[in-house]
Structure 1
Amino acid sequence: MADRAFSPQSLSHYFTAPDDFTGAFGWMCGYSADAEFMDLAAERFTGLTHGARSAAGRLYLALMLDSGNRQITPVAAPGVMHIAALGRVGPYRLMHAKVALLGYRHKLDAERWLLRLVVSTGNWTCQTLRESLDLAWRVDLDSETLPYLDNDDRIGCADIAAAWDVLRWLRDRYDGGIVGRTDNAGARSPSQLAAKELERWIAAASRRRKDAQPRFIDNRRVPLLDAVVGTFGEKHDRTSRNYIALGSGFFEDSNGAAEEPAVLRRIVSTLQEEGVLAKRPYADVIVDPSACQAVSATAQTMVKNGWTIRPAGQPSEPERKLHAKFIFSANYRANSNNCSSAWVYIGSGNLTAPGFIHRASASGGNLEAGVVLIPDRLFWESGEHVDPACVLGNVLPIQRDTEWSGTEALLEGAGMEKREPEFAELPFSYLYWRAEDGGGWLYPESLDNMAGTRLSNGAGAYVEIQPGTGYWWPAAMPRQVTLVWGDGAHCAVVPVIDQFGRVAGGKLADLDLDAASWELSRFPGTADEEDPPEDDPERQDEGAGANNSRRSGGVGQYPVRQMMELIEQIAETQCSLNEADWQAWCYRLEQVLVQARNSAALEEFSRLALNPLSPLYLPAFRPVFAERSDSEAGAMYEGILQKVEQAWGVVDFEPMGEKG
C-alpha cells in the first residue's frame with residue numbers, strides 16, 4: 001500500500017528559486033498553458049509579485065505552445081512572453097512536449113548561476129495543479145560544481161544540452177524576436193540580455209558533458225519508443241525484467257476494435273525483442289476508469305491475454321484524473337521488497353501512435369519529449385526503515401492492490417481534443433513607442449509588415465496606418481494593443497516596448513533622490529513595489545513631491561549634498577561592476593534617473609544652472625572598460641547620460657567637473 005502521507009511537489013514548485021538565487025530567464029514549451037499558472041510560475045521564479053513584475057516590464061519566461069492554445073498576454077501574466085508560432089502547421093502534428101529550461105542567478109555573486117531542467121507530463125495549467133494526476137522530473141546544475149563534476153553531474157549536463165537542442169530547434173519555428181534580436185536602436189533590452197546570458201550558461205554546461213549519455217529524449221529523429229529503447233546500451237542494465245506497468249492520460253481510440261490496443265502490444269514486443277523484458281511478464285495497464293479509450297472496449301480480451309488493468313494509484317484526496325504518461329519496468333521477487341533492475345520513462349508522449357510510435361511529422365507524430373531514469377533505490381511497498389520517497393506508489397501512480405474484475409464499468413471517455421490554430425502567423429509580435437505631444441507613435445521593427453493591419457483602441461474604433469511612420473496613438477502609451485489583420489478575420493494582442501526596453505511595463509512613478517538611490521542599490525535585482533525602504537513609508541505614493549519637499553526642507557545646500565551622494569553611489573557601484581553586467585546597468589541607470597526628473601532636489605540645480613551629471617563623464621567615475629567614448633561600453637554609457645541630461649533639462653548648464 002502506498003504511503004498517502006507522502007506528497008510530491010506540485011508542478012508550480014519546480015519554478016521556485018533555490019536559496020540565495022533569483023530567476024534570470026527561462027525557455028519553456030508545452031501543449032497548453034493558462035495565465036493563472038504562468039503568473040504563479042513567474043512569481044515563484046522571480047520572487048516578485050504580479051504588480052512588481054508589471055512595473056519592471058522585464059521578460060523572465062519565454063513560452064512556446066501549440067498554436068491551438070489561446071494567447072496569454074504579458075499583462076495577464078507579467079514577465080511571461082507567449083510567443084506566436086511562425087506557421088499555422090509545424091513539422092509535427094501537435095506541439096506536445098512539456099519542457100522548461102530555467103536559469104537562476106546568485107543574488108550576491110554575479111558570476112554564479114544555476115540551471116534547472118524540468119520535464120513534465122502535465123500542461124502548464126491550473127487544471128494540472130488541481131485536478132490532474134501528473135508527474136514531473138528535474139535536474140539542477142550549480143556553476144560552482146563545474147570544476148568538480150562527477151558522472152551524475154556530467155549526465156545532468158548532457159540532459160541540459162539535449163533539452164536545449166530541442167528548445168533551440170523549436171525557437172526557429174516561433175517568433176522569438178522580442179527576446180532574440182537586437183531592437184531598432186541596435187542595443188539589447190534587459191530581457192534580451194537575460195536571454196543571452198542564459199545561453200552562455202547553457203553553453204558552459206554543455207561543454208562539460210563529455211561522452212555522457214543523456215536521460216532526456218525526444219522524437220524529432222526517431223519515434224519515442226525507439227528513443228526509449230536506445231537508452232539501453234552498454235552503460236545500462238540489459239537484464240530481462242519480469243514486470244512492466246504502462247500508464248497514460250490517453251490511449252488510442254477504440255474505433256470498434258476487438259483486439260488489445262496495438263500500441264501497448266507494440267511497446268511490450270519491442271522491449272522483449274531487445275531482451276529487457278521477459279517473454280511472459282507481469283503486465284499492468286494503469287488507467288483512469290472514466291476515460292481509457294480503447295482499453296475500455298478491449299478489456300476482456302486484454303485480461304484473457306495476460307494483462308492486468310488497474311486504476312491509477314491516488315497520492316491524496318480528492319481523487320485526480322490520470323494524465324501522466326509513464327512506463328515502469330523492474331524485476332519482482334516474492335521474497336524481496338526491492339524493485340531490482342528498475343527503469344522508468346516519464347514524458348509528454350501518450351501511449352498512442354502519434355505520441356509514442358511515430359516520429360514528429362506534420363502528418364503523423366506529435367513533438368514529444370521525456371526522460372528515461374534508472375532509480376538508485378526503489379521499493380515495492382512501504383515499511384520499517386523504508387524512505388517514503390523511495391516507495392513505488394509514492395513516486396508513480398501505480399497501485400497493486402486493486403484490479404479490474406470485469407464487473408466495474410470502464411468508460412471510453414473523450415479522445416484527444418482537436419483544436420484549430422489560434423495564435424500563429426502574426427504580422428509582427430510587438431510595437432515600439434515614441435512619445436510626442438498629444439500622444440505618440442506605435443511602430444514595429446520593420447514597417448514592411450504593416451500592410452493590411454490596424455489597431456483597435458478598445459472602444460470600437462480603429463487606428464489606421466500612417467504610411468512609412470506607424471500608428472498614431474492619441475493618448476498615453478498603452479501597455480498592449482489589439483492588432484487586427486486579414487480583413488478583420490484575425491486579431492492578437494501585442495505588447496508595447498517603451499524607451500527603456502520595458503515590455504508592457506506599468507506606469508513608472510516619479511522618484512525622489514532617496515528612492516532613486518534605493519532602486520539603484522538593488523541592481524541587478526528588481527525592487528519589489530511592495531517592499532519600500534524602511535525609512536520612507538510614503539514611498540508607495542504614485543508621486544513623490546511631498547516626500548521631496550519634506551526631505552529638501554527648503555535648505556539650498558541639502559539637495560546639493562543629496563545629489564552628490566547619489567553621484568558618488570553611482571560611481572562606486574559602476575566601477576565595481578563586471579563587464580557582463582554593463583549593458584543591463586546602463587538600462588537601469590537610465591530608467592531610474594529619468595524617473596527622478598521631477599525630483600525637488602533638481603530645482604536647486606536649475607536655480608544654480610549647474611549640470612549635476614557632469615562628474616559621471618570623468619574616467620575616475622567609470623569602470624576601466626567604459627572609460628573611453630571610443631569603446632562600445634563607453635559609447636553606450638555616454639549615450640545614456642546624454643538622454644538623462646535631456647530629461648533633466650540640464651544640457652546647457654555649466655558642468656560641475658570637466659568632461660574627460
Structure 2
Amino acid sequence: MADASNGQVRIPTGQLDWSSGVDSSRATTISGPNFPNGLSQNSLAWANNAIMRNGGVGQRTAFVPVCKIQPSTGLYQGGWMYEQVGGFPYLIVAISGKFYRIRLDTDNSVQLIPSPIFPATAPFYHFAQGEEFMVVQAGDYTTLPLFWDGVSFRQSLGLAGVTKELAAAGPMVYYQGRIWYAYFTQYTAGDIVRGPSGTAPYQLRDSILKVTENPLAIGGDGFAVPSQAGNIRALQYSANLDKTLGEGTLFVFTRQQVYALDVPITRADWIAANSNTPANQRVVQRKNGGVSDRSVVPVNGDLFYQSLEPGIRSLFSALRYFSQWGNAQISNNIQRALAFNDRALMQYSSGTEFDNRMYQAILPEQRPQGVVSRGIATMDFNPISTLGEKTPPIWEGIYEGLDVLQLFNGDFGGRERAFAVVVSRVDDSIELWEITNDRRFDNVDTRVQWYIETPAFTWDREFDLKKLDGGEIWMDKVFGQVDLKVYYREDANPCWQLWHVARFCTARTSCETIDDPVCYPVEPLRESGKFPITLPVPPLPPCDTQNSRPMNIAHQFQVKIEVTGWARIRGLIVYATPVLKQPFGDLECVPGPLSITLPFQPTPAPEPDVDILGRGLEDGNARSTQDGSLRTIFA
C-alpha cells in the first residue's frame with residue numbers, strides 16, 4: 001500500500017495462524033522463496049506459558065494450589081495416585097521415610113499413614129499398583145518393599161522365608177496379571193493374579209505379591225540385559241491390539257538401550273520359562289534409552305520418555321523408522337530449553353498425560369527437598385484429534401511457574417485431573433498444586449505472564465533492506481486487566497528493542513463495570529476482544545555498531561510479544577517500507593591507532609654492508625640502511 005504522507009510503498013506481513021507450534025531448531029528467518037528451510041508461516045520461534053489450541057495463541061491455563069503437604073524441608077522421595085477399588089483415587093507421597101495421604105475427592109486433607117520403618121534418606125522410591133495393592137520399593141535394592149492394600153502398610157517377607165514374596169528391587173510395573181520388577185540389569189515377575197498362592201480374604205488377588213511359580217524368580221534370578229546397556233531404569237507396556245505388532249510385549253528401558261520381552265501370558269508358560277527355555281527378548285532401540293520410570297508416559301499406543309541427549313523420544317516412532325539411518329528424537333523443536341538439562345539429575349524427571357497433552361518436567365535442579373524441575377515441556381495432541389485432515393502433534397514450548405518434584409494424573413469419576421507436587425517459592429515447603437484446563441489465573445487471582453517470539457519476517461524480500469514502519473495486533477478473549485509489551489530485533493542482533501507498551505482491560509464481573517457497577521448480586525461477564533492494537537513507528541533507535549545502521553533498518557525483523565493477563569492473539573501485522581541500499585553502503589574503514597595512509601611502494605632490495613660513505617663496516621659496528629634506520633651486525 002502507499003503512504004499518503006510521502007508516497008512511499010508500505011508493505012505488510014505477519015501471521016494469522018500458529019497451528020504448527022514452536023520450532024527452535026531452525027534459524028528464525030521465516031520460510032520464503034530464497035530460504036525454503038526457515039520457520040513455516042504458522043510456526044513460532046519460541047513460546048513460554050502459551051498454548052496454540054483452537055486458533056490463535058493464548059495463555060496456558062492456570063496452576064491452582066491444593067494443600068500444603070509438609071511445612072518443613074523434608075526430603076521428597078516419590079508418590080503414587082492410588083486407585084481405589086470402589087471410590088475416587090487419592091495421592092500417596094513419601095517424604096523422609098513417612099507416607100502421607102491427600103484426599104483429592106473431598107477436602108484435600110493430608111493424613112500421615114502409619115508404616116514400617118523405611119529409609120528416610122533414600123532419594124528415589126519406586127511405586128507400582130496391581131489390583132488394590134500398591135508396592136513401594138526404597139530404590140536401595142536391599143530394603144524389602146512395602147505393600148499398601150488401601151487400609152494399612154505391611155512389609156514383604158522376601159524370598160528367604162517359607163512364604164516367598166516380592167524381593168527388594170527398583171522399577172516396577174503391573175502387566176499381564178503380574179508385578180514385574182527390576183534389580184540392576186535383571187528383571188522378573190511375581191505370581192499371576194488369582195493364582196493358588198493367593199488368600200481367601202483377598203479372593204486370591206494378593207497372589208501378585210507372592211513369588212512361587214517361576215524357578216528363576218524363586219531363586220532370585222530372572223531375565224537379563226547386557227551389563228554394558230546400563231541398569232534398568234523403567235519397565236512399561238503400551239496398548240496394542242495387533243498381534244503382529246507384539247501384543248503381550250513388555251518394554252525394558254536401560255540408560256542406553258530399550259528391549260522388548262514377549263511376556264509369557266499363561267501361568268503354564270510362565271512356569272516353563274527358565275534359562276533353557278527363555279522368553280523372547282530383543283533389542284528395539286540400540287541407543288538412547290530412558291532415564292526414569294517416572295518420565296515414561298503411555299499415550300494411546302505409544303510410549304514417550306526422556307533420554308540423556310538430552311531429548312524426548314517416542315518409542316513407536318523409533319520402531320516405525322528403525323530401518324532408516326537417523327535415530328532422531330522428537331524434541332528438536334524445544335532444544336532451546338532441553339539444552340540446559342543437567343544430565344546428572346535427569347533420573348528424577350517425571351511426566352504425565354492430561355487434557356490430550358503430554359507434560360514432561362525438565363530443567364532439573366537440586367534442592368534440599370529433592371530435585372525440582374523448573375519447567376514443563378508440553379506437546380499438544382489436539383491437532384490429530386479430528387476425523388478430518390490429520391496433522392502431527394505440536395510442541396507448545398514450556399510452562400513455567402512451578403518448581404515441580406513430580407507430576408500426576410487421575411480419573412475422578414470420568415473427570416481427568418492433573419497435579420504437581422512442588423517446592424513452594426514462598427516458604428520452601430512441599431505443596432500440591434493442580435494443573436487445570438479451565439482456570440485463567442494462577443493461585444486464584446494472579447495473572448500469568450506469557451510471551452511468544454515470532455519468526456523473523458522478510459516480506460519475501462530476503463535481500464532487500466526494509467525500515468520498520470508500525471504494525472497491528474489483533475486480540476480476543478480478553479478477561480480482566482492485560483498488560484502488553486512488544487519488542488523487535490533486527491537481523492542477527494541478540495538484543496530486543498522495546499517497541500510499544502499498552503494496557504487494556506475488560507470487566508470480569510458486573511461489580512467491575514465502570515459505567516454501572518452492580519455488586520449485588522454479582523454476575524459473571526464474558527470475554528471481549530481488542531481489534532486492533534496499533535503499533536506505532538518504533539522510537540528512534542540507537543545505531544547497531546555491527547551493521548553500521550539504525551536498528552529499525554534491516555533485512556529482517558523478529559517480534560516478541562509479552563503479555564500479562566488472560567487474552568488470545570488472533571493476528572499480527574508488521575509494516576515496513578523499502579530502503580534503497582547504496583553500493584558498498586555497509587563498508588566502513590576505520591584507521592587503526594598506528595596506521596598511516598601512504599602510496600604503495602615495493603620493498604627495496606637489500607643493500608651491501610657499507611656505511612653512508614660507501615665504506616665497509618667491521619663486525620660489531622653500527623651501519624645505516626636505505627630507510628635511515630640503524631642496526632648492528634654481530635658475528
Structure 3
Amino acid sequence: MNQENAQTALEEASIPALLMCLAQITQDKQWLEEPFLPKRDISIFSDPSGGLSDDLQNIVRRRMREVLEDLSSGKRTLPDLPSDEKLSRMMSVFLGEHVPEEYSIMAMEEMGFKERAISWKPPFKQKVRDFRVLVIGAGFSGICAGKQLLSMGITFEIVERNDDLGGVWLDNSYPEAGVDTPNHFYSFSFAPNMEWSSNYSKRQEVWDYQRKIFDESGLRAHTHFNTEVASLHWDDAQRHWQVTKKAASGQSTVHFFNVVISAVGILNQPKMTPVSGLEKFTGKYWHSAKWRHDIPLEDQNVAVIGTGASAMQFLRTVGAKARQVTIFQRSPQWARPPQDYHGSTSPESRWLLKNVPYYYAWYRFGLMWRFGDGLLPTVRRDPHWKDQQRSMNYRNDRQRQQLTDYLLKQLHDRPDLVRKCLPDYPPYGKRILIDNGWYEALKLPNVELITEAVERIDGDELITPSGERRQADVILLATGFEVGKLLGNVDIRGRSGIRLKDIWGDDNPKAYLGLTVPDFPNFFIISGPNTALAHGGSVLFVTECQVRYISLMIKEMIEKNLSDIEVLKDIHDEFNERVDAEHAELVWTHPGMNNWYRNSKGRVFAPMPWRLVDYWKMTHEPRMSDYRLRSIGKP
C-alpha cells in the first residue's frame with residue numbers, strides 16, 4: 001500500500017462510510033456507538049464529515065490507516081459478512097435514521113455481498129438446450145437477461161433493431177445527454193465500475209460501460225443486430241411462440257421459442273408531436289432521440305418544443321451555438337441544484353473505492369437510500385396537510401421551498417422569467433430534473449421562453465393558440481416518448497388470438513408485477529407498466545429484480561416439465577387494483593398538473609407506487625399459485 005496515497009485519499013473519504021468499514025473489518029462495536037455516531041443528513045450527497053468533530057474524524061482516519069496496513073501485511077484478514085440483524089443496525093447508524101431489518105438481504109445484494117442472480121445447475125442438459133428463449137432488445141435490460149440466461153446454459157438469442165447495442169444510450173446522442181441518477185447506483189450490482197470519471201456520467205461513458213459488460217459476458221455471439229420482431233403469435237397447439245423476424249434487407253423469417261422476453265423498455269418510440277403542419281415545415285426538424293449531428297446549428301433560428309429532461313440537458317449547448325432559440329413550454333418543471341452534477345471524480349475517491357474493503361458497498365448503499373425509499377414518503381398525501389394544492393406533506397413542502405429558493409437565486413435579476421418558470425404544482429408531480437445550466441441559458445439574449453404550446457406550423461413559422469408567431473430554420477422536438485403505446489408497434493397475439501395492443505389500447509398498459517399479462521403465456525416484459533421509478537432510484541435495480549423473477553420461472557418450467565405458464569386473470573386484476581389504490585395517495589394523481597405518467601383518463605400507468613424493498617419482495621421468489629400451469633403432453 002502506498003502510504004502517501006492512503007493518507008491523501010482518507011482525507012477526502014466519507015467518515016460514515018469509513019466507520020462502517022472499520023466496524024465490519026475489526027468487529028469492534030465502538031465504531032457504532034457514541035461519540036462516533038454520524039448525524040442524520042438528508043442531502044443527496046451527504047456531508048463527508050458525518051457531523052463529527054475534526055478530532056474524531058482524525059481518529060477514524062488514523063485507525064483506518066492502521067487497519068489497511070495490517071491487511072496489507074497479512075496481520076489481519078477480512079471476517080465473515082455481518083448477520084442481517086447487525087447489518088440492519090449498521091445501516092441505521094450509517095444514515096443516522098432507522099432502517100428496518102426488512103432491507104437487510106436486499107441491501108446485501110445491492111452492496112455486492114450476496115448474488116441477486118440465481119445460480120443453477122440444470123439437471124437435464126439436453127432439455128435445457130432444447131428450451132429456447134428470445135430476448136428483444138440489447139439495452140441494459142437485454143444485457144442483464146442475456147447474461148443470466150448464458151449462466152444458466154439456456155439456448156437463447158437477442159435481437160436488436162439497431163446496428164449496435166445500447167438501447168436509449170445508443171439512440172440518445174443529443175448534446176450533454178447523460179444520467180441524472182449517480183453512476184454508482186445507476187450500474188449493475190454485479191458489475192461495479194470504480195473508474196467512473198464523474199458521479200453523473202455522460203452518454204458515451206455509460207455506453208462504454210454497457211459494451212464492456214456485453215463483450216466480457218460473451219453476448220455478442222448470441223445477438224442479431226439490424227433485426228426487428230414484426231410479430232409474436234402464440235401457437236396453443238404447439239405451446240410455443242411463433243416469431244416473425246425482419247432483417248434490414250426486408251427479408252422475413254419465422255422462428256419458434258418457448259419463452260419471449262421483451263427488453264425494449266418504455267423510451268423507445270419517440271413522440272413526434274401532433275402539431276398541425278409539421279410535415280410541411282420548410283426547414284429541418286428532428287426528435288432529440290434522433291439527433292442530426294450532420295446539421296450545424298450555428299447562425300440558425302432554432303425552435304425547441306418541450307421542456308423536459310432532454311431539453312434541460314441540451315439547451316445550454318444549443319443556446320451557445322444558435323442565432324436565436326425559441327422555447328415553447330406548456331408547463332414549467334421543477335429543477336434541483338446541480339450538486340456535483342458537473343464535477344469529476346478525483347483520483348483519491350477512486351482509490352478509496354478500489355482499496356478500502358467495503359467502502360464501495362457503503363457508498364452505494366447511501367445512494368440507494370437517498371435516491372430510493374428515503375424519498376418515497378415525501379410524495380405521499382398527508383390527509384391532514386393544510387395546503388394540498390401546493391404540496392403533499394410537510395417534507396414535500398420543504399422540498400418545494402428549497403427548489404423555489406434555488407430558482408429565485410438563479411433568476412433574481414429576471415422577474416419575468418421567475419413568473420414563467422416557477423411551477424404551481426408539488427415537487428415530483430413531474431419528473432424532477434437537474435439544472436444543467438437551464439436558468440442561465442434562459443437569460444441569454446438570444447433565448448426566448450414562450451409559455452404556450454405550438455398549435456400549428458405554417459411554412460417556416462410556429463404559431464401558438466394566442467397568435468404568437470416565431471420563424472425557425474430548425475425545430476427540435478423534446479417531446480418525450482410514446483410510453484402509453486408500449487409494444488404497440490409489434491403484432492403480439494396471445495392464446496385467444498387477441499392483440500395485446502387491443503387489450504391495452506393507446507395508453508392503458510397493465511401487467512402483473514409489470515411483468516406478465518393474462519392470455520399471453522411464457523411472455524415477460526422487463527420495464528413494463530408501473531415499474532418506472534418517478535420519485536427516485538435506479539431502473540437497473542428494477543431490471544435485476546425482474547430478470548431474477550423471470551429466470552426462476554424458466555428454471556421452474558424446465559425442472560417441473562411445464563410447457564407454459566400464464567398469470568391468472570384475477571391475480572392480475574387484483575394487483576392492478578392495488579396499484580391504482582396506492583397511486584391515489586401519491587403525487588402523480590395530483591390534479592394540479594399533467595404528466596406523461598398518466599393516460600387520457602387520468603390513470604397512472606408508468607411509475608411504480610411501491611418502495612424498492614416492496615417490489616424486491618414481490619419478485620424475489622415467484623408464487624406459482626399465481627399462474628395457470630400446463631405440463632408438457634397434458635391438456
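Descriptive notes on the structure:
- Test item: distance in nm of label points 7 Å out along Cα→Cβ at positions 345 and 401 calculated as 3.0, pick one of 1, 2, 3: 1
- Which of 1, 2, 3 yields -8000 [helix-only ellipticity at 222 nm (-39500 (n - 2.57) for each DSSP H run of 4 or more, over all residues; to 500), calculated]: 1
- semi-axes √(5λ) of the Cα gyration tensor in Å derived as 38, 36, 24 - corresponding label from 1, 2, 3: 3
- Identity of the structure behind 252 (criterion: volume of the Cα convex hull per residue in Å³, for residues 169-416 alone, calculated), options 1, 2, 3: 3
We did not get these values from a lab; they are worked out from the coordinates using the rules stated. All values derive from a computational prediction rather than experimental measurement. Cβ atoms are built from the backbone, for glycine too; each structure is taken alone.
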